[in-house]
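Several structures are given next for inspection.
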Structure P
Amino acid sequence: MSSNFDEWNAILYDKVVFLTGAAGGVARYIAEACYVHGASVVLGDLDVNVINKIKDEIIAKTNIKEDRLLVVKLDVTDEKSIQRAIQTTIDKWETIHVLLNT
């Protein structure tokens, strides 16, 4: 692998990345890149059917079957929805290192 790959692994390995708007096109590629480089990734969006499909596509494409993708229903305009999504993430991984609003 190239040194760029190793650098990204060093940055993302064992980190928790929380993505809002995960059903969107940009977020899908960000999620995949973070996952490939060892991050645990939270896919947050209103449409859990779409983000479950994205999760399945990432696993199929990367052939990585580790339990590092979490789907959460998230409405960023609803404080209770945000609190539930964060609590679900904390319950699973105890922290969030990176938050990306996509």
Structure Q
Amino acid sequence: MEAAIKLNEHDPKVLFKMGLSYFTMGKYKKCLKFFKDALKNKPFVAHECEIYYHIGLAYCRVEKFEKAIFPFTFCITRTPKNVSYIHERAKAYQMIDEHDKAI
């Protein structure tokens, strides 16, 4: 992966994949940087929801549940029938004691 980034440090797909690698290793703060960089470099529309979804998950892993709400909401607005996005946002709302919004 690092070799791919050296070849094109602005490739959103490579940045997203690097973020996924750090996410899998449990390095959530580092993965957030790569996910956000991927978004700055205009990824394919098809990849945007996956990037935002993983941003939301990473924020939840570092217990910044308030920051997870927007990424999950973004995903829901793009694909309103995806139960995973709805479920994760509801969990984030529960963690910040906004149970009415979770429902």
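No lab work stands behind these numbers, since they all come straight from the coordinates. What you are looking at is a predicted structure, and each value in this text was computed from that prediction instead of being measured. Cβ atoms are built from the backbone, for glycine too; each structure is taken alone.
Numbers below:
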item: Source structure (of P, Q) for helix-only ellipticity at 222 nm (-39500 (n - 2.57) for each DSSP H run of 4 or more, over all residues; to 500), computed value -24000; result: Q
item: Identity of the structure behind 1.7 (criterion: distance in nm of label points 7 Å out along Cα→Cβ at positions 55 and 79, calculated), options P, Q; result: Q
item: With semi-axes √(5λ) of the Cα gyration tensor in Å derived as 26, 15, 9, matching label from P, Q; result: Q
item: Highest-scoring label, criterion being relative contact order in percent (Cα under 8 Å, 6 or more apart), among P, Q; result: P
